[in-house]
Every structure is written in C-alpha cells, then in structure tokens.
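Next up: some structures, all given as structure tokens.
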Structure I
Amino acid sequence: MTTPAPLPVLVLVGCLLYTACAARLRRRGDRWPVRRDAGFWLGGVLLVAAFAVPWGAWLPPFTAHTAAHLTAGMVAPLPVVLSRPVTLALRTLPPPGRRALVSLTRSRLVTALVFPPVAAVLDIGGLWLLYRAPLPPAVHHDPLVYLHLFGAGTLFTFALLAVDPIRHRPGWAVRGGTLLAASAAHAILAKSLWATGPSGTAHTPADLHAASQLMYYGGDAAELVLAVLLAGQWYRARGRCSRPHRGTRQPATAQGATR
C-alpha cells in the first residue's frame, strides 16, 4: 500500500496550525498544556505511519493490513481527541469563525453524529462492512478506506470521551454501554476472521490466525484505555458533585457533631 501524496503534507499543515494556535493562546497568557500539542503531533505521526510503514516487509499480508487498520482506526484517534482541537479552535478563532464553529457543533447533524451509539455504528459497522460484505479485494488496499477508519475512529472516540464542547453531553450509562457493545462487536468480528477472511481473498490459515489475534487483543487494549479514561472522568465528576461548594456553611447539626 502506498501513501497518498497529499496526506503527509496535510497532516504536517494540520499539526503546524495546531501548534501555532496553541502558541498564540499562550502568548496572551492563557494556559494550554504542552502535552496536548504533543498528543496532536503523535496522532498525526501514527496516521501517516499507518500508510507509510512497510508493514508487509515484517508481517504476512493480512496481518500487515490489520496492523495498519489498528494504527489508523484505533490508536491514532485517541491522542488527537485528547488534544482537544475543537476547544483550541473556539479559543483562538476570530469572532466570525468562532460563531460558525459553534453553529456547526450545535447543528442537528453533528449532534446526531456524536451520539455514541450512532458513532459506534459508523465505526464498528464500517469494519463489519469492510470485512464481511462481498466487496472487491482491491478495496482493502484503498487509502481512502484507511482515511475512513481514522475519521470513524476519531468520531467514536470523540463521542465517548466528550472532552470538547458538544450540544448534548450523553450520560455515563449511554457512553459506557456503547463502549461495551462496540467492544463486543469488534471482538466477534476479530474471532470470525480466525476461520474466514474477507470475501474474495485467499490468505493462509496462519496469516488469518495472526491477524485475528492482533485485531482481538489490539482492539481490547485500545478499548481498555478508553474505559480507563471514561472511568476517570466519571470518578472526577462524582467527586465534584459530592464536594461542598466554597462559601457554603455546614448545617448547625453537622457543626455540633464535629466538635
């Protein structure tokens, strides 16, 4: 698989633009952690690596394809989402651009797309379509497929973690349940590849087994990270809810009980 010529350039431009916006924010005295810059760059490097790394030189064909798929669709989106690019844009764009971005994020279309079950269907459903629908074998090597995997994976991660402003933030039960359901669907797909490869392909049993295991355990690792981050968000939110507000006085009975 060859890297599309514009991709590294577009990724580089995006990373430089992110860095410039973050630097502008810091110059005016606002806080923006450097780790977010590093995360955005890491996501860009991983996306390019999914195309540019010669996976096939070290791995059997289908296992190499799976490694690239995991990198583009499950690993690269995480640092990109955690770098909060929408928040950065809202804080650095001029007023007309900020208003346009706010209108976009509050639109019905975006609200529907970032609803976790919808994002999961687009992400995991796309994988089932790719590997189980009777598609031409050449589709699996089309760079646009990997761009779709990255876009769908980013949307899914964005919808689950909800670290950037969105119109309606889903509840913890919806996000946690969606992650569990998506993890189960991904695991079933990975197990099915142990026995049968995609339609129209002829991979060796050893290649299918290695690819199936990589998809299964690699997917589990990425989803475990998402679960830990989601649990951390829930824990911090519960802590803020149970912490008394500053300036509030304890009831007299509570004060007397502590004396």
Structure II
Amino acid sequence: MQQTTSSCAQTPLVTVEAVTMAFGSNVVQRDLNFEILPGEVLALAGGSGCGKSTLLRHLIGLQQPAKGRVLYGSTHDLYAADEDEKTGLLQSFGVMFQAGALWSSMTVGENVMLPMQVLTHMSAEQREQEARFKLALVGLAGSFDAEPATLSGGMRKRAAIARALALDPPLLFLDEPSAGLDPLTSAHLDELILHLRDDLGTTVVMVSHELESIFALADRLLFLDAHTKTMTALGPPRELRQHGPEEVQRFLRRGAPAPQEEHA
C-alpha cells in the first residue's frame, strides 16, 4: 500500500487498526490501517463496490468489523465500549447520510433540534436558538419552519449537515455529499465543507466518487481497491494522481480537472 507525504505528527481523532469488513464469508475489505487527523478532509474513494459506504458504517458504529478495532481518541474501542461510553463516543461526531435522511413528519428546524432534545438538557428556547444558528451556518436561515419535502436536493443535504452539527462535534462523516447535485449546487456544498474545515476546524470524512469534489476538498485520499480488497494508497489526491499506484492514477485521471499551479 502506497502512502505519500505524511502530515505532521498529530494525535488522531480516530485510529483504524487491522479492520476487516465482511458479510458472513464474503470479505469486502481487509487489513485496513489508517488514522483520521484533526482538521483534515479525508476522502474515501474507489471503484464501484469497493466498500466505501460500508467502511463509513463501520466508522460510525452501525456495523461491527469482522476483525480489528475502531479507536476513538486512540484508546476508546467503539465496539468494545459499554453503553454509557459508546453513547459518549457517538456524540463526538455527526453524520450526513447520502439522501439526507430527514424525518418527513418534522419541520427542518425540528429535525435539527432532535439530537439536542434526545441527548442534551437544553431548554426548548435554547434548542430553537441553536438550531436556527446551525441552519444559518449552512445557508438555510429561512428554512426553520419549512417541510423537508419543499427543499431542493442541495438544501436537504445542507439541512442534514446542520443536524449533524447540532451538538458541535469535532468530526463529521458525509456519505456522498455531492451525489445527485448539479455542478453549481455541488460547488456551493464544497464551499460549505471548506468553511467548516477552515473556519471552524471541523474534521470531515467524506465518501465520494466525485473527482471535482475530491480535488477541491480532500487533504488526503484513502483508496479502496475492489479487486485486491484492501486499501492501496493514502495521501494527497494530486500526489496520488502523479505518483500513486497505476490503478489509483487511472481512477484519479478519469475526467479529473487539470493540475493547477501552486501559488505562494
């Protein structure tokens, strides 16, 4: 597995140790070893069927590895934790699922307030104030009372990100944030993700097959190979496009934007 220029030493938010993902005897990926570092955008990519979304489910506690460990803070094993510890770990990150997964029976504001209602002791007034702030943060200041069905696809994804941010987690997991969006809406969503990283210091892990977004956003790319069933590269996307394994170079050059000059 090729790994390009490494980041400066940092205490990882999450450490994945020798993880194998499988459905019964069917191995999806094996021997996954990597870290999620503070303040980065890490893209999970690879060909169709490589297990990107499956890996995301393993990282957020929805599917236990067949082997290996998922450590939060380098010491807290997500799948060995007792209920109280696991509840605390689950509050340390937010998740945006691919289709948004907003509750249709609730308003947008009620969707965003739900994590606060379930997991905090905030008053109703505090929850509403915080939800309105989160919606304004993602560009949906006027949507608190709207029904999810009235939102466009891009707006639903922004509302889902607002809900993921409800408890101010240091880490966000985004499943195909640009999928199904037109180029302009996708670009606006990319700008939002960059704002979360650069201005709020939020760490973002995103599953994506959209090369434009990967090159615009990702500090590092983790490539999952569907044939070898393991990770074959980890590093900055532009470095991997030039010097990564052949399969990774082919993937990143397929319709990828032309390299841009670096400016001081």
Structure III
Amino acid sequence: MQLDEVIITRAIVEEYFKVFLEYTDVDVALVGGGPANLVAARYLAESGIKTVLFEKKLSIGGGMWGGGMMFPRIVVQEEARCILEDFGICHKKYQDGYYVANSIEAVGKLISGAIDAGAQIFNLVDVEDVMIREDDRVCGLVINWAPVSMGRLHVDPLAIRAKLVVDGTGHDCIVCSTVQRKVPGSKFKGKPLVGEKPMWADVGERMVVDATGEVYPGLLVAGMAATAVSGSPRMGPVFGGMMLSGKKVASIALDILRP
C-alpha cells in the first residue's frame, strides 16, 4: 500500500476534533495530569461519568515520573497498596507498611487505566481562566494551547462547560489561584489560599486526603493542590496520599452528581 500524507493529516485532525468537540460539555473536567487526577479520572469514567483531563505539558504524570531526586522509584504506604493492585502496578514490600514501585511503570499504568476506563486526556492544553455564573459557581474552564501561553501570544481562548472542576495542578493550585484573583474576597472552605507548609511526610500524607473535596461551589481539589489550599505539609516521593486523594475526590464528585 502506498501511503498518502494528506490522508494521514486528515485522519489525525478529523479524529482529534471529533473527540474534542464531544468533550466541550462534560460532567467533570480535571485540570492537571498528576497521579491524583489520573486515579480520579479512572474511577469517574468507569462509573459512567463523562470525564476529561487537561494537562499543559507534553507528558502526563506530574511529578511521579522522576521518583525521588530522579531515582525512578516511589514509596506507597499500606493504606494505598490496594490502588496499586487495582491498576496492576508491580510493587514489592520494603518493610512493614512500606512498598516500593517503579515510578515509570506506575505513571504508564495510571494513564492506561484512566484511558481504558473511558476518560479523555488532552495534553498541551493550558487552563487560563474559569467560568463563573450568577450563582457564584464554577461552571467551566477557559482553555488555550500551552505554547500560546508559554509564548505570551495574543490568541483568544475557547471554553469548556463542566458540572464540576477538579484542580489537580499541584503546588501552584492554578484553578484555585485563578478564582482567588478573579473573585475578590473569595474563600476556600471559609479561608483564603495559604500555600503548603514544609515537608512532613507522615502528617502531609494524612492531611492531603482530609483536605480533598469541594472547596468552592463547583470546584474540588485533589493531590498537592489540596495540600496548598489547606496549608498542609508537603510529603516528598511517597505517593499513597496522592492516589487516595484521587479516589476520594472521585467519590465526592459522584455523590454531588448523583445525590
């Protein structure tokens, strides 16, 4: 068979935009492709929730790729081992309560699990604003190509409507920061953004799960974004809390969407 470059081009563009247009109106829009949101994407999608995830970088996976200081290994505590098993991520016991996994395999299987469940993932898409209506509820996202934002180009964005938005953008908590900037006096669970505290793995792993949930009407937080919003300590290359946070935020979103 002789390949035709134009057919290849049309196949890519037509198939991409067919899916993109279908996902301009969704149940849940996840911002940030780290482990918490990847876990959430899988559990939401397999529950029949129309789920889309936007990641501004080329690669999906957030800070998990590099393991600890570029050693491609992560630690997961006993409480989250069930999620490793759920995603088929190989791991071995290091000592009681501590399990070690290959960070590269872990990211690959988290991504695969989310996609196989039916979630749509769009990389190189930056969220630059939110939509809020008269009821003061977040009801959508304003998006642009990440290279447009990086290049500071004057290109108008497009919009996505969502019943719920999950900020999983890590330390910077981009969506919550945008709401705070655009809505004077906005509070998250009754208080302004405070930012994360210094590292304390034991406390941070517990608090990130406790802080996961709806912090502003229509806006939920997961992973390190929950840590930053609540002022919890960071925790380093132990990822059980991140994954448990993703599972919890999916459960909360389901409760909101299906009361």
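Here, each number is a calculation from the coordinates, and none is a lab measurement. In this text, all values refer to a predicted model and were calculated from it rather than measured experimentally. Cβ atoms are built from the backbone, for glycine too; each structure is taken alone.
Each of I, II, III could give Rg and Dmax of the Cα atoms in Å, for residues 135-230 alone, but the derived value 14.2, 48 comes from II.
One of I, II, III was used to compute distance in nm of label points 7 Å out along Cα→Cβ at positions 95 and 111, and the result was 1.6. Which label is that? Attributed to the structure labelled II.
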